Structure 1
Amino acid sequence: MINTSKLRWHDGEWSQSDTQLESPQLVLLFGAGSNLRDKAIRASLRKRVGSATIVGCSTAGEILGGSVGDDGLVALALEFDTTTVRSAYREIDNANESESVGEALAEDLTAPGLRHVLVFSDGLKVNGTSLARGLRSKLPAEVSATGGLAGDGPRFENTTVVLDERAGSGLVAAIGLYGPDLEVHWGSAGGWSAFGPKRKVTRAKDNVLFELDDKPALALYKTYLGDRAEGLPSTGLLFPLELVAEDVSSTGLVRTILAVDEDKQSLTFAGDVPEGRYVRLMKASTDKLIWGAEYAVEMMAAPETKPEVALLVSCVGRRLVLGQRVEEEVEAVATELGNPSGVVGFYSYGEIGPGGLSHGCELHNQTMTLTTLAERESSSL
């Protein structure tokens, strides 16, 4: 069994809505980057959770229970019966290092009994596709990985990752969970709809798109945004791109804009946009996004044990579309999961998880990506 306790930073102190745990091993921490970088705030949390590993990141909205907040801090402390926890981290200076960072983290954590890896990455200096590819290439085939890219609201200026006493930009942190009694499930879905013609990626490099149909990508994109083009890159979150398969069928992989370059007329995305592939613009309504969040639960394998912890990583673009209805998607997921005692998460610049029921991981954008944890009755009894 996994015992949990919810904490929230408010009015200069931590409030706790559950009984304080005796010896938590892991704390998931999400919120405003300025608060995460505050040593005094982190020290006060450390006094409450003892020697537990503390990990998390800045957000475009933090989730705790059924609520969504901004510019605060939320934490979920986890106390396992038999599962053990290990951590690893790497610093990253630019997106070209992403795959090697993923490989190194996987190698650091691979050991007997590894069941799952949670990963939280800087949201601006990383290529999420390459990071996921690196993790997937070195993790054992039966080990899954989920997590997300840190956010910075709609600003796209600076993101923060925390691992124990470290807090800052340019960090990627990973947590290994070990033990035969841990049951892990995952699911990911969007709810966006394609519109307009498919267009060929005629010039791109990794996650930077230069041309669509031999035309400057940024100029073409602006024609769709109209008056909203002045708000790029944040307004681009309302119209992401879907990668289209060769037979023009949907792939389910969506890419979110992180930055624009007026001089080069290019768009930088959270993950790769392969040259030669086709893409289509996407849009969504609030009802479709809430349905997509519920569908993410349906995508999960049926659990043997009722989920005790749920980590929700949803995209900043969804947050912007949902507006005041944002808590509805969180509540819908919690209800579909049977209302686990510990629900925590954040709005991200990219979601990491398997592409289906298989293990491994890849980068998603504009999805609700779920990870549930539970401990079965100990096999040693």
Structure 2
Amino acid sequence: MPEIRHVLQEIPKSELHVHLRGAMPVEVLAELLNRQPIDQALGSAPPGHRAWFERCANIRPFLTPRKWSIEEVSGLFRYDSFNQFLITYYLTRYLVRDASDLRRLVAGVLENLRSQNVVYAEITIALEGYLRQGIPLESVKACLEEGAKLNGVRVQWIVDLIRDLGRDGTLALLDKIFDLRCESIVGITLGGSEPLFPPAQFSEAYAKAREHGLRLTVHAGESAGPESVREAIRELGAERIGHGVRAIEDGELVAYLAENQIPLEVCPTSNLRTGVYPSYEAHPVKALFEAGVPITINSDDPTFFGTTLAEEYAHVHEMGVPVEGIYEMIRNGFRYAFLPESDIERYLGELEKEWERLLSRR
């Protein structure tokens, strides 16, 4: 049998849970840092944000304007805590200043996905952040539609309503999505501070999104426990759960997910880097899979966490999931995509042929 890592790299794959800025290639970040002096880029940042950046040892060097190499920029992704990661992630928002920056970001992410043989991706975009940077709504739409037409990776967009905006803020953002009329926006999710903003308060936004034909996923069961997953399903009607791994703490919930075939968008390395679990050995993905819960494997913020989609599958295999189980998870990445059934069947047929071809090599 061929070396499994080679198979995982070459096999056509899908990403259902990957954030646009979280997948920003290091070389693109270097370009953005070097395009404009950092003090100008942070011109709109409030004093509180500047204080955050100055406290972080990994960010502090980059607050001095000069030209940066790709190798030097790689040092930005060394952090000691989840809070430091969040602040670093927030910094990158200020580096995407106009439509040309956003266009470069989208192209760089898609080029990177294509190099990994990702043929279909649902990419999460924090739309509100780009609007706050002053990028006009129509310009954002143009960037998204251009990205969806690039060759090599089929892309649909998931807009993060950002639970920290609160009920009214998410409803206002949803209205902007409706006004945008962007055909490649297929659904919504809800990221942000899960313990502080439980799912129920966003039921109106999710009901409106469903009425307008958008598909529904929710970040839940990551920094909050199984009740967050229950609420996302019960109150929001979530079709998929982003992360969802802490469902393992509630046997009845695990059984419900399995019986109703509600898929989880599992991101193993992310869960380690954000402190949800201390090690791959402690991660519950194998137990959830063996309990019959549909599992999709994803990379979340791959640049920030130093991973790729193929590496995520390799980690899961090393956790004890056999090759047949890995193949089932790759299939799930297409089976539970927000796509027409005919497209899903086509992707699954192509995947089966490639899997048999790659495994037959000696």
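Comparing structures 1, 2 by distance in nm of label points 7 Å out along Cα→Cβ at positions 171 and 227, which one has the largest value?
Result for distance in nm of label points 7 Å out along Cα→Cβ at positions 171 and 227 over 1, 2: largest is 1.
If mean count of other Cβ atoms within 10 Å over residues 99-106 is computed to be 22.6, which of 1, 2 is the source?
The structure behind it is 1.
Suppose helix-only ellipticity at 222 nm (-39500 (n - 2.57) for each DSSP H run of 4 or more, over all residues; to 500) works out to -15000; of 1, 2, which structure was it derived from?
Of the options listed, only 2 reproduces it.
By the measure distance in nm of label points 7 Å out along Cα→Cβ at positions 3 and 211, tell me the structure among 1, 2 with the highest figure.
Max of distance in nm of label points 7 Å out along Cα→Cβ at positions 3 and 211: 1.
When distance in nm of label points 7 Å out along Cα→Cβ at positions 59 and 195 is compared over structures 1, 2, which one is greatest?
Top value of distance in nm of label points 7 Å out along Cα→Cβ at positions 59 and 195, among 1, 2, belongs to structure 1.
The value -0.25, -0.38, -0.45, -0.89 for log10 I(q)/I(0) by the Debye sum over Cα atoms at q = 0.09, 0.11, 0.12, 0.17 Å⁻¹, for residues 11-130 alone was derived from one model only; which of 1, 2 is it?
2
None of the figures in this text is laboratory data; all of them are computed from the coordinates on show. All values reported here derive from a predicted model rather than from experimental measurement. Cβ atoms are built from the backbone, for glycine too; each structure is taken alone.
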